[in-house]
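Each structure below is given as structure tokens.
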Structure 1
Amino acid sequence: MLRIEYHGHSCIQVSDGQHSIIIDPFLSDNPAASAKPESIKADYVLLTHAHADHIQDAASITKQNDATLIAIHELATYMSWQGIKTQDMNIGGKLSLGFAEIHMVPAFHSSGIILHDQKSIVYAGMPAGLVIKWNGTTILHAGDTNLFSDMKLIGDKHSIDLAFLPIGDLYTMGPEDAVTAAEWLKAKFVVPVHYNTFSLIEQDGNAFIEQLAGKGIKGKALRPGESIEL
């Protein structure tokens, strides 16, 4: 049995009672977040890309848990300079954690670390999605992405039980494209993410779930702090 908790924005935590991973921790500056960074217990911290609203608390959570951070090569290298344990990988590759297997798949977005004081941007590799296979369950965290045709290939290759898809629009795909993504991915259950954190990405999560239902796809709009079990 897996417990999947939504911490707000795109932050997801998955646990089997013995092991735990957290994806894209953005808690400190997220007023809607359901947890504080110091309360998180995790063995691994996974990152989809380098934007601040996905990596803000990654280093502190990794350090306090003596955990390992997993990200694409360039981002993992950058994070390792903060004195934390990292494991790099790249798109198309897979990594065994012993209790689970991580597959890194494409996402179409941008990825860089903006250093405002220096007026510079650090290249942080390609953005990615993460397919997690654990206890016979397959979970996709699509990362920040638009709709792209290779989602059909991802859906053909991986039998996705649960997909986390961004619906906020402006910076990612919006609800209509996310419905198409769910169809192409052949996802059995969908949870929307990356919306309502800021005014610019306000969306109606329940309306999105209704659109999915119209296509015969199950889903739920989780509130920060809510969880589901698979």
Structure 2
Amino acid sequence: MTGTSRPGAGAAGPAAPGGTQGAHWAPGAQILWRYRDHAPGRKGPVHIARPVTVVQDTDELLAVWMAPGTECVKPVLADGTPVHEEPLATRYTAPRTTVRAHWFGAGVLKLARPAEPWSVWLFWDHGWLFKNWYVNLEEPRTRWSGGVDSVDHFLDISVYPDRSWKWRDEDEFAQARRIGLIGAEQARQVEEAGRAALEVVKAWGPPFGDGWENWRPDPAWEVPVLPEGWDRTPAHMTS
């Protein structure tokens, strides 16, 4: 299964190479997959931006490929320290900035169904040895001309080839609740979304049973370039 074996339905973004066909991005189009920072009562600024190549885009599924070595934007502490090195108690209150950095390791295939409050990422070791799926709990993605935006919800789930699974980042989720980045009602919704995702895992529903671990990118695809306007806010956005 190569990058063109699951055809998309077209494209919808003047900023994305690959052509346009109606309301969807065409396979091979280059877009941004972004996350906004947490800001109580509003959407914060973009603090994660990842250029990706569209594998498939339909009414049912958006699939994108983040190639090894892709230049991305990520948050760091104001002094440049990686966020994960900051003690949990101050990890989300210490001053931050953003930096450009290249994605290390193998690439990542990201799959997202439009209304679901999570996306599913596939990870491989070098040599295409499949490692696991990763359920990233997040706000349903908002589409704009050059990509999609979301807000991460801290809590995640790793799913393994033997169909076992494990909660991830429960400590970060609890800390986000303690300092008010996530309110009680939103926390309940996130936990409910996690349980719903696990029901899909237990039933081995899509995308887990769809064979995406056998997918390979089109060798003709170039690594997307991080655009200068990676943090711009579009005037019109849709779900």
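See the values below:
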| read-out | value |
| --- | --- |
| Per mean count of other Cβ atoms within 10 Å over residues 149-156, the highest-valued of structures 1, 2 | 2 |
| Structure responsible for 3.1, with distance in nm of label points 7 Å out along Cα→Cβ at positions 37 and 189 calculated and labels 1, 2 on offer | 1 |
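Just so you know, all these numbers are worked out from the coordinates, no wet-lab data involved. These figures come from a predicted structure and were not determined experimentally. Cβ atoms are built from the backbone, for glycine too; each structure is taken alone.
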